[in-house]
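Given below, in the form of structure tokens, are the structures.
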Structure 1
Amino acid sequence: MRRRSAFIIGAAKSGSGKTTLTLGIVAALVERGLSVQCFKCGPDFIDPTLHRAITSKNSYNLDLRMMGADCCRRTYEEKSRDADVVVVEGVMGLFDGGDASTAALAKLLNLPVLLVVDAGSAAESAAAVVHGFQSFDSELTVRNVIFNNIGSPRHRQLIEEAVVNHCSLDYIGFFGRDRNYHIPERHLGLHMGSEDPLGPDGLTHLVTAVEQDLDIDAIAALSPVGCADTGVAAPWQSPAAAGEQNRTYRLGLALDEAFCFYYPQNLELFEHRGFEIVRFSPLHDTMLPDGLDMLYFGGGYPESYGSELSRNRRMREEIVKAHHHDLPIYAECGGFMYLCRTLKDMDGGVHQMVGIFPFDTVMNHRLRKLGYRQAKLLKDCILGARGTQVKGHEFHYSDIEINDKEPEKLRKYEHLYSLDNNSHEGYSVGSALGSYVHLHFGDSVSVIDHIYKNLQK
């Protein structure tokens, strides 16, 4: 495999400007005609959409806890094979997250770290921060740093002198303070790339500033410290897929402003296994596509579109009809909320949803669940046989609410998953499965095989 430029952008802490600088650097590289492949460390759905908006290519998650080391390594090698430059955006602070941290991923892939340090309220002390990050883990390569929020030439001078005297760095960048680069946030994170959060002129302004303040040629020259091709098959090349693909199944994918949280690799796994992905919109369409063999509702923002989803009665009726005909339905988080009875938004408005699951969901102003999950199936279902283990994560502000007059509903609808945090999650009603857990199938390709074989019956 040819040598390519590659690096991971980490930060001293969350809120240092990592995402903004990543977008600016990637956009500057693209403007130079370079092929850039982006990745995101961790389970985040949103940052990859920002990458895609700039590169016009899928950005893939690399999550050691959820995908495992082998799947991360294979995904990285397969997806970056033809790129001129590979940019991996880190998560939180460099060492935050333990065995799933940005630092752990950098070591696995032998990538140099381009460290982002917010120097807005520091001068010489910023050099001490860098020195600490360089010495904290001798197996990690931190030889490059960008100091963000530089307020003046004097501010830069003080930091630069301290760094030269106390740190060993190959590249030092200084990015000026500018509040115009702020990316708007909401309860589940930043606004999506498809929403153009920087505005039509924001990205151009950012690229201009990046070109002025940073040495893009030097950044583009950062290279791995020995990363080689793994020589193993891509994760979707499962043995079961060979010679057993008797037909193509049509997978109806809910995709619009309300349902937009999907791992690209999950969808590619379905395609490689023999599924045709057919997109439809619960917001805008009134009919399901013809000839579907399965429905997949991902996460997103149904709470932000409760009125519109409720008003689209014909689509809700279509989904209920499909369920009555035993069409397999799989739903995660926001998709699960949509398939419940009602949704109460953060303003207290109550909206009628599909009603396959006889629960009401209620939005809260505080985060209810966050964390990685390893789930074991408690019964046979379309995802696998009882005892099958799958990995994913939870991140939601809503809760299931059960009417006190109907306690039997909790007993009637048994949980689908046993989780590794000693809790239970998920429900099945007939052919429909719903849960708050977002699953990643990269380390569980057998799930896709099981779904395919189940549809053959």
Structure 2
Amino acid sequence: MKNLTLITLLLFLFTSSSIIAQEAASKAYMENWKQVMDRTQWWREARFGMFIHFGAYAVPARGEWVKSNERITTEAYQKYIDTFNPIDFDAKAWARTAKAAGMKYAVLTAKHHDGYCLFDSQLTDYKLSSRFAGRDLVREFLEAFRVEGIKVGLYYSIIDWHHPDYPNVGNHPQRDDQEYAKQKFNWDNYLKYMHGQVDELTTKYGKLDIMWFDYSFDDYSGDKWKAKELVAMVRKNQPGIILDNRLETHEGSSSKRRQLSTLGDFETPEQGIPDVALTDQFGNPIPWETCLTLNGVWGYNEFDDNWKSPELIVHCLVNCVSKNGNLLLNVGPDARGKIPQPCIDILSEVGKWMALNSESIYGCGASALAKPDWGRYTQKGNTIYAHWLYPNFGYLNTRGVDAEIVDNIRMHYSGAELSYQKTWWGNTGEGNLFINVGSRPEQPVKYDTVIKIQLK
């Protein structure tokens, strides 16, 4: 009997301790989540940004992964470094292009996987400023975009195919070179270098709004990078900065529920949009951003003309916002430093749509309404923006909208009032609201006609 009582007591104490530990963990998690939501508020309101992949890989013009894809040694790659001369680089022109497109923030590759730096790092001579008239392209980028009122961020690759102490692991160009693998790699020395460059970027260039790290893989994740120390340093140097989640992952999760990272502020699905808004195990929203190329690759490719249409970009942006997400849209300038004309043309068209409809994007997020077959919804407070994306005419059924709480419904582009009714063609019942859009052969606004539903 005594033994039974003792066992019962131990089980009680163990269970109680477990509950207390879980409650403490949940409290710490929620505190971190609230901090993340506070830091990312401006970013979640901005919704639309420009990604810029620019570097010496624009010379071979076969994408930013050319060194890895073609197993090019550092010695053989040097010819591209020596001939990289972006004489037409104009950060002010880049910034004007981004602003005209309606983009609110921009992220530039300060250093990509090839290890070549666009900033004037004091830790290496492997940098453009060593030969390009001493110019610091990162500084020029930051200054130009700030002038246009665009928030600024820097991309930094935590992998480095050039550094002698970075081993030939993962997608290293010499991953199959057995002789190269016999070298002695000083990992601590590499981390000192990598952390040192991040320290430079976060202390010598004024206020940064975003730090975009790329990327973890296999066992090279989290503690391998001394990520906690790195994050602590960045946040000390740049209070309020927001970070992506790739210090512990490759592309981020597109699953519906997961735990928010402690090493980053937002998820980063790549070249695709999640099916649903991302939430954690408690049902709280997780900030996320889809990064997307305008053609097929991130860096400049002379022969890749697979350009996405302005219509597709608008639809992708609306899709992201309708699920509480952002769109980071990439451009890959050529070796002379120019954004390709097709990019400029596409962004100009997107900008025309944004100039008319940005109210339905900035500061908006998901609606509780189910996705309709004719488009999507975004919402801000008591205003629902019905994005009429796909051909339809007559009446649009906005299932879930209670007619009794509707103040008015108007075409956003013209302000014209639209009539609506509860029934149409035998469709009746609660939650059906039919908006009369007429019988026009085409939508009045190219790509996406926004209908503004104002609730009481």
Structure 3
Amino acid sequence: MSLENLKSKFNQLTLESEDHWDYRGNNRSERDYVHGFCTYPAMMVPKMQREILQVCLDQSENKRLKLLDPFAGSGTILVEGMLQGLDIVGIDINPLAILLCKVKTTIIDPKVLKRHANDIEHEIEQLKASEIELHSFDGIEKWFTNQAITDLTVLRNAIIKDDNIDTRRFFWATFCEVIRIVSNSRDCTYKLHIKEKSDIDSYDKDAIALFLKTLNFNVDKYLTFYNKLKSTGKLKKDGLSYKGKIKIVLGDSITYLNHTKQKFDLILTSPPYGDNHTTVSYGQYSIMPLRWIQCSDIDDAFDEKMLCALNKIDNLSLGGKSTNSSMTKKRKKVLGKSETLKMQSQEINIIAKKQVNKLIAFYSDYDLFLSAISRKMNSKAISVWTLGNRKIAKQEIFMNRIMIELCSHYNLSLVTSFSRKISNKRMPKISAYTAESKESQSTMTREHILVFTKDI
């Protein structure tokens, strides 16, 4: 792979237009194929990642690179990897993310999918006319109206009766979107916040009608994806399976990377920004649909204890474990690897003392992750990171600079970097209150894309 050509191509695209990477207008931000199955926090722009991946592949003699997304989220990178016929691995700590990744990367015979879609519609009609035991969990009546509970129970029972795990997962993904829309939680934030009573009382969404409409949409999107894979030779001759290898892992990336023998040629990802408990609360966003889904259908490693508290999933993510003033020397070591982090932690300590330990905890875990992933990169492997600079107490944390400084300790050299305005990425405009001031603050408006190579 020619690093000079790689750098030149990215720089050329950046210089062609100052807003090239913003992906605004002319359907450039469209979630085509299966990308739009279910809403998920901070989703990537598919066409942007498609272009980045294509640039990397154009500069490689090996077109069958092993692609890893260690923070797979809703599976954007994995789908784009399939469109290129690559071997792909996706990892995520969030069971909802794993469900979406599995649904989007599983090949289902179109005839089978259509038949099961018709069958579930008939099953729903039968269940509507019968008496059923309503689904229940702690707090269900707070987050859903009585009518929503009844309708969602009908849908849940209909999905459970389907005898095909692949189509059931497909229906669960559709179901998740419906749960989000009909819940009593405000949709302006990823965290669970109850709507005003007047808004709840006036809400009249039909969950069953919405499910059937969304299902038809998802089936059409899947067929477009399937036909694209088939027409470009990415499926085996029988049309029932993908030619490459696919692995979806529920768990934390550090543990997986420390135990796998596999190495990778290409890393494309958007890591967490250290704000899972504030701005982008993946866990809280996911927990309500997860309480409706039959857990065994998601993954064998899914422990229902992850649903015992609203913040449980977020607590398992990087920097999620509680910290205090007696933080270990091991965690503080990260400050010696990044002058930017050291400087900013000192600044935050003055204006928001309670937040500094959380900041250091996140980057300590992130440093452990970088150490693990660097060991699993083949020589000259390319990694592309889409980063956001979060804010603490209205102070921007320069993750892009910190990333460069940390990577220098793991033989990862910066090839090039560029930035984009966030226009269509699903992000809240206002974050949670800051710990010290109790005032809301605007969130990130730009993303930074960093391209690294693994030194020999």
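Quick check on the output: 48, 29, 20 is Cα extents along the principal axes in Å, for residues 260-355 alone, derived from one of 1, 2, 3. Which one produced it?
Source structure for this number: 2.
Follow-up. One of 1, 2, 3 was used to compute semi-axes √(5λ) of the Cα gyration tensor in Å, and the result was 41, 25, 20. Which label is that?
That value comes from structure 1.
Upon calculation of Rg and Dmax of the Cα atoms in Å, for residues 76-347 alone from the atomic coordinates, which of the structures 1, 2, 3 produces 18.7, 54?
Here the read-out was taken from 2.
On distance in nm of label points 7 Å out along Cα→Cβ at positions 100 and 420, which of the structures labelled 1, 2, 3 is highest?
2
No lab work stands behind these numbers, since they all come straight from the coordinates. Worth saying up front: this structure is predicted, and the values here are computed from it rather than measured. Cβ atoms are built from the backbone, for glycine too; each structure is taken alone.
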